[in-house]
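Dropping the structures in below, format is structure tokens.
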Structure 1
Amino acid sequence: MESENEIDQFGRPYPAKQGGYHIPQLAADSVVIRLNPGGFHEVLLVTRGHFPYVGKLAFPGGRINYNEDPKVGCLRELKEECGIEGKILDLLTVQGDPQRDPRGHVISVFYLVEVDANAQIVAGDDATQARFYALGPMLESPNLLAFDHHKILQIAASRLPGRYQV
């Protein structure tokens, strides 16, 4: 049996046990895709400003607080990282591969979120930049994205009606 000072099979320290168990952390992320005036799909991404994946692009999101509904956490993180309000449209996916985050086992809930087309995006919290990017080039550039977010982007694109421009 492992102790709190031991390393897991992925080389990370085990978190403190709660009720006799090591509990994964939970996160919620906003996947915002819109049509720009030219009719092309764009995706809202933030540039990460801290470890891991400094300088890489990611969906706005983060840890869910204790006693916080994942939907509330998702919209709170969107507001903190991009300065905008959103409306959850649907659950996109839940990802829980133990190796998806080098800091530890994090299970993430990804929601499709709608934002006001005229909302002014302002990077905040731990994001150094927040803006919309053309969807096609992001789908063709997996090494620009942090974590498993390229996989999530592919899932989101597969749900779009019609084809997207590359």
Structure 2
Amino acid sequence: MSFIEFARKRHSVRSFKAQSVEQEKIEYLLEAARIAPSAVNFQPWKMIVVTDKALLNQLQDCYPREWFSTAPACIVVCGDHNRSWKRSSDEKDYCDVDVAIAITHLTLAAADQGLGTCWICNFDVRKCVAALSIPKHMEPIAIIPVGYPTDPEDLTEEDKQRKPLSELVEYR
């Protein structure tokens, strides 16, 4: 299967089986994120893996959607703006860019392992920080629920809303 075919199969999963994710699969996802490129290779991220039921319930308070509670694991990906590279010409902070690349690697690796994920950004950051005792210098950027999809074939390419290349690319 080509990379494009594989990438088209990856989709956001919002219903998980009540089956825990094996530790070696979690480590595979974490390794995929670890080897992701980052500006000046600073890797300004920290990944907090949550499998404890009590902590998962607290995360549910951060993002109160019924489907979210079905995930047997979540990875909270945090950025460290103190460790990220800043472009000298305008002080652009690449923390969020670097973290996004790492999360992309993680979600693609999950699909490779038969796991589903969903990129969640619309959560209560303060509740997340409190639930996981995240230090002040770290910013939770996304919560990634991870698990075995209830129906791995529940989304077809036609269901994905994607703009055509002609709207996204300009040649000069």
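Descriptive notes on the structure:
- Answer label among 1, 2 for the case where semi-axes √(5λ) of the Cα gyration tensor in Å, calculated from the coordinates, equals 30, 17, 14: 1
- Structures 1, 2, by distance in nm of label points 7 Å out along Cα→Cβ at positions 8 and 24: label with the highest value: 2
- Answer label among 1, 2 for the case where relative contact order in percent (Cα under 8 Å, 6 or more apart), calculated from the coordinates, equals 33: 2
- Comparison of 1, 2 by mean count of other Cβ atoms within 10 Å over residues 40-47 - largest value held by: 1
- FRET efficiency 1/(1 + (r/R0)^6) of positions 112 and 136 (r between Cβ atoms, R0 = 30 Å, to 0.05) - structure with the largest value, from 1, 2: 1
- helix-only ellipticity at 222 nm (-39500 (n - 2.57) for each DSSP H run of 4 or more, over all residues; to 500) from the coordinates reads -10000; which among 1, 2: 2
- Answer label among 1, 2 for the case where mean count of other Cβ atoms within 10 Å over residues 16-23, calculated from the coordinates, equals 8.9: 1
- Origin of the derived value 28, 59, 14 (P(r) over Cα pairs in 10 Å bins from 0, in percent, for residues 56-95 alone; candidates 1, 2): 1
No lab work stands behind these numbers, since they all come straight from the coordinates. Here the structure is a predicted model, which means the values were calculated and not measured. Cβ atoms are built from the backbone, for glycine too; each structure is taken alone.
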